[in-house]
Structure 1
Amino acid sequence: MRNKLVAGNWKMHGSLVANLALLTRIKEAATGFKSACAVCVPFPYLAQAQAALAGSKVAWGAQNVSEHAQGAYTGEVSAVMLAEFACRYVLVGHSERRALYGESDTVVAAKFAAALQAGLTPILCVGETVAEREAGITGAVVARQLDAVVVNSGVAALKHAVLAYEPVWAIGTGKTATAQQAQDVHALLRGRVAGGDARVAQALQILYGGSVKPGNAQELFAMPDIDGGLIGGAALVAEDFLAICHAA
C-alpha cells in the first residue's frame, strides 16, 4: 500500500510574519499525521521554512527550478541551490508555468532531470485545459506530458519522483473533478507507467490537485489510485490544510 502525501503549493503568497504563524501551526499538528506532508514555498522563504520546519515531520520544497546547473541565467535558481536549503521536493511543469511562461514538455523534462541529478524529488505536474477535456483528449494530453519525461529520463526515474494530476479547469476555479473523474485519469497515468515498468507504477505516488478542500478530500483520497493531494489555496489556511492532511 502506497503512503499518502499532501503537498501545499503556496504559489506567490506569503510574508515573513504570516508564514511563521502558518508553519508553526502545521509543525505542531504534524506530530499526529499518518500521511507525509510538505510545503512548497516561494524562493525567498526557503530559509525561513528550513529554520521553522527542521527536525519536524513536515518537508519543504520549491515551486520551480532551472534546467541549468549554473551560468548566465539571471533570475533563475538551480537544483543544487535548492538542495543547499535542504529542499526535498520541487514542482516541475505546474500548469501555470506551462501556460504563463511557455514551458514546453521538453523544458519540463529537462527540469525534472536537473532536480533528480541534485537529489531532489520532483513533483511532475500534468493536466488538461477545459478545451482539451471537452474535446475528449485528456488521455492524450497527460500521456504526452508524462512521456516527455520518461523518454528523457527513463521510466525508472519515476521511482524517485511524484506525479500530480491537476486538471487546469479545476485550479483556483472552485470546480473540482468528481472523485471518479480524477480516479479515471490517475488510473490511466498509472497504466501508462506500468507499460514500461509495473513495479515502478505500483509504487508511484500520484497526487490530485484541483480545488481540493476539507469537504471533498476524503472522497478523493479514498480512490485506489489517488495517493494524496497537491493543495493550492487551502494550503494557506492552516485549519483547512490540516484537515486535508488528516483526511489523507
Structure 2
Amino acid sequence: MAFLFNLLRNPPQPASINELDSFCIGESAGGWYARRAGRPLGDMKMDAVMALRPQVHRDFTRAFPDSVFVKTHNFLGECCNIALQTMDVTAGAVYVVRNPLDVVISMSDHFGVSLDDAIERLADKSAATETTDEHAAEFHSDWSTHVHSWTGHANPSLHIMRYEDMLDRPNRSFRELATFLGLTPPNDRLRRAIKFSSFETLKAQEQKDNFKERSEYSRAFFRSGRKQQWRSTLSSSQINRIVRDHGEQMGRFNYLP
C-alpha cells in the first residue's frame, strides 16, 4: 500500500503512514457500512452486515476519480451465503503471502497472545474478527485456507508477491507489480517509491508520529520486518506443529524448513 501511494502520487517526500487510508480504502472500515445502514454497526447481526457488503463495495468504486485500491484481510470465500469480495466491481487483486513460521511471531505481538495461541489461531478455520462500530467483521479462516482460496487457481487478474522477495529483491519484485498494473515507471521513480516505502522509512515515521493502526497490545506496528525470525524464536515442536498444519501450502511457496 505504501509503495503504491508513493509510486502513483509521487510525493516529494515519503507519504505519511497515517494518510495511507486516503489512498487505499480499508474494506472493513465501519463508516462505509454505517452510511449504508443508517446506523452504527456494533449492534447489527452478522447477516445484516454481510447484506451491506456488496453495496459498500460498489460505493468504493466511486471513492476516487481514477483507480481505487482496497485493502482486505478476508479469505476468498463467503459468509451468510454472500461473497466477501464482489467480483463484478473488482478489476484484479494483489496477494501478499508470508512464511507462516514468521507470521505467528507477528501475530503473537499484534494480538497480545502467546506463540502457542498464535499457532492455534493460524490453524483455526473459523478465525474472524467481530463487528464493532469501527469495523465490519473480517473472515480470515486458517492460513492454509486463506492462501489456497486466493492462489489455488491460475488467474491472470491476480498478482502474487512473497514478502521475502520484497525484502531480498525489491527492485525486481516491485517492478513486476508495476507491470501487472500496466505501469512503466522510470527507474528513478520506482527506486524512490521503494525507498519511501521501505520498512526502515515506515518504522522511523511510526517512532516519530505513532501509527493509528498499531495494536493496543504491541509497542510498534512496524516491529522488525525481517524474515526467518522463527529460526531463533520458535521451538522445534512449534515449528513441527506449523508444518503439520500448513505443509502443503508452505511447500508451494518454498517455505518448508
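Bear in mind that the values in this text are calculations on the coordinates, not laboratory data. Only a predicted model underlies this, so the values are computations on that prediction, with no experimental measurement involved. Cβ atoms are built from the backbone, for glycine too; each structure is taken alone.
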**Q.** Cα extents along the principal axes in Å from the coordinates reads 46, 45, 33; which among 1, 2
**A.** 1
Q. For which of 1, 2 does relative contact order in percent (Cα under 8 Å, 6 or more apart), calculated from the coordinates, equal 24?
A. 2
Q) Which structure, out of 1, 2, was distance in nm of label points 7 Å out along Cα→Cβ at positions 53 and 229 derived from, given a value of 3.0? A) 2
(Q) Comparing 1, 2, where is FRET efficiency 1/(1 + (r/R0)^6) of positions 21 and 133 (r between Cβ atoms, R0 = 30 Å, to 0.05) highest? (A) 2
